[in-house]
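These are the structures, in structure tokens.
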Structure P
Amino acid sequence: MRIVFFETDALEEGYFEKHLADYDLQFFSDSLTASSLDEIGKVDVLSTFMYSEVDKEVLDALPDLKLIATRSTGFDHVAVDECTSRGIVVSNVPSYGDNTVAEHTFALILTLARRLYEGCLNRIEGDFSARDLTGFDLKGKTIGVVGAGNIGTNVVRIAKGFGMTVLVYDVKPKESLAEALGFQYASLDRLLQESDIISLHVPYNDATHHLIDHQKFSMMRKGAYLINTARGGIVDQKALLEALDDGTLAGAGLDVLEGEEYIKEEKSVLTDTERTKALNAVGENSLILQRNNVVYTPHIGFNTREAVERILESTVDSILGFAGGEPKNVVNPDALENRGRK
């Protein structure tokens, strides 16, 4: 079985070489591109991270492909329906950073609340005064958690530890969970209107694309803070800029940006369409990132030693399970039936 990995580093490659030693492995440090497709030839298993787009054209170029093992929880970069129709199994890493991303969420919140970024900038410039660096307590503030999956639930737990009031919006409310953790479910509109801090923890899909748009920003209380450790496309970037400019938002903590895939080194080879998107992303992102009240980390909310190890373990389990006839972490089980019909 031939397995090709994209977006790997030396640590990951060493792990896979050790635990998948019986298989033919090939590694690429960059994301998957049209040019790299020409290099890899026959592939049984493809493993990517989140910046490799696996669309119909990629699938057409890999007719022997049987499994896509994405090393992420989200799989919006994979044409899952197309894979299912072709009998190609898609596996993900269903749970690796529940506490990890939740902790990073509060790292961003505390950085904004205590003006840490601005204080560090002042220090670099030789200014050690405390003027204009007055922060605010989290205790007694209201945090709105949009999406109460595994990560969102951990955010709730941490927030309660800080003595915060917690509102939660989720499409599948569980009253027993609310009672156990001491939070209240609310409509998205009410959550936006009443929250001092709004934190996003929903998957990215058609239903959540630009979930936070101009209209939603207009509902927020003046001086709110937005935290996004989920996916950039959940927030309309132009609307975010306007909300920062007009003072609707006092600040934002971002681990993701819409179009971030086009401004990373891995996407140095671009199609004409991607180039246009890249230019727009660079322009909008530069206006966001130059602001002192925006804290940005380059999609590292997942990146702890423990979480990375869980990602690698889960990916190996998915590949070995598939090879042994017992697929694990499958997001499109209908693909298994379609394979059987071939």
Structure Q
Amino acid sequence: MPSKHQAVEQNSRPSISSIEPPAAISGGEIRIRGRHLASTERPIVRLGNQSAQLVVAGDSYIIARVPEGAIVGELVVANGKLESEVHETHLGIQVADSLHPVANPAVDSEGNVFSTFSGPRGQKSPVSIYKIDTNYSSKPFVTDLMNPTGLAFDRDGLLYVSSRYDGIIYQITPTGNMTVYVEGMGVATGIAFDHEENLYVGDRSGTIFKISRSRQIYVFATLEPSIAAYHLAFGPEDYLYVTGPTTSSFDSVFRISKAGEVETFFRGLGRPQGLAFDAQGRLYVAASLGGRRGIVRIDAARRPEQFLSGPGIVGLAFTPSRSLMVTTHNALFRVDVEIAGRLLT
């Protein structure tokens, strides 16, 4: 039988009942609930061998901020000499920096990731698009493109990129050769292909264009102008989903039918930006929910939850290896979430 002292220790040992959200990157906040998390001493939250900064430290509730460079998601709460059991969380690993994305990264069929150095409007950067290979070696891919914004691949492996500077959509081969695909797209921002390979372009002044494979251009839908950019993604039943942040802290995700009819899919996000779907049809949006910045997951019943916590997130994309690539204002993170992304069929 355990001694009286051992029984007291066992009863006062920190016990974690939940960790939210399930994933985070550096600077993100993890909410821990449980019992005996704090005593007369301030508790310690460790992720691997690194200590997290405590924002809130109570006996049943702790908010811990993920430290810079933390990559091990084994979380332990120490209360004096007593420690909780290990709980797993998914931490993002930074795989590239010195970037300036303003939208989703793009991932090719081999798992290479492409991201932009967009820069201020009208200002040219030495490198426009970087290619980050599967070993996470970052190399310049395109060097002569002003303000690259949205990225998307077609089925042939050609990369398309919008320029919010000149309103042109460029087509780029796997070797980095660039040609003009279409012009006159206004302040061209988000782009996305449907399953028939039509390309959709968001002009942030209020228009969604549809471009056929023969390069015929149509006005597909109109929305309220965005102060930043439109972000586009196709979801189940070939609906086009669009975000366009405004000055409101209660913005919407819009859904547009094949006929161009616009409806509000979800309302209540702060500054929603890049978006993507998983294979189950759940929507992931770079946004704030209840004042917490990160990635919000919205299921088919339109129920939201914070899926990942982190500052400055602008875009995301799933990889063939079931990881999630997350772009911030200046970096790229890989989060091993074991979730498959949606494929257009």
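What follows is calculated from the coordinates using simple rules that are stated; it is not laboratory data. Note that the structure is a prediction, hence the values are computed from the model and not measured. Cβ atoms are built from the backbone, for glycine too; each structure is taken alone.
Data table
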| item | result |
| --- | --- |
| Winner on Cα Rg over 2.2 N^0.38 Å, for residues 37-212 alone once structures P, Q are ranked, highest first | Q |
| Source structure (of P, Q) for distance in nm of label points 7 Å out along Cα→Cβ at positions 21 and 117, computed value 4.6 | P |
| Computed -500 for helix-only ellipticity at 222 nm (-39500 (n - 2.57) for each DSSP H run of 4 or more, over all residues; to 500) - originating structure among P, Q | Q |
| Relative contact order in percent (Cα under 8 Å, 6 or more apart) - structure with the largest value, from P, Q | P |
| Entry that produces 1.04 once Cα Rg over 2.2 N^0.38 Å, for residues 133-228 alone is calculated, selected from P, Q | P |
| Top of P, Q by distance in nm of label points 7 Å out along Cα→Cβ at positions 69 and 141, largest first | P |
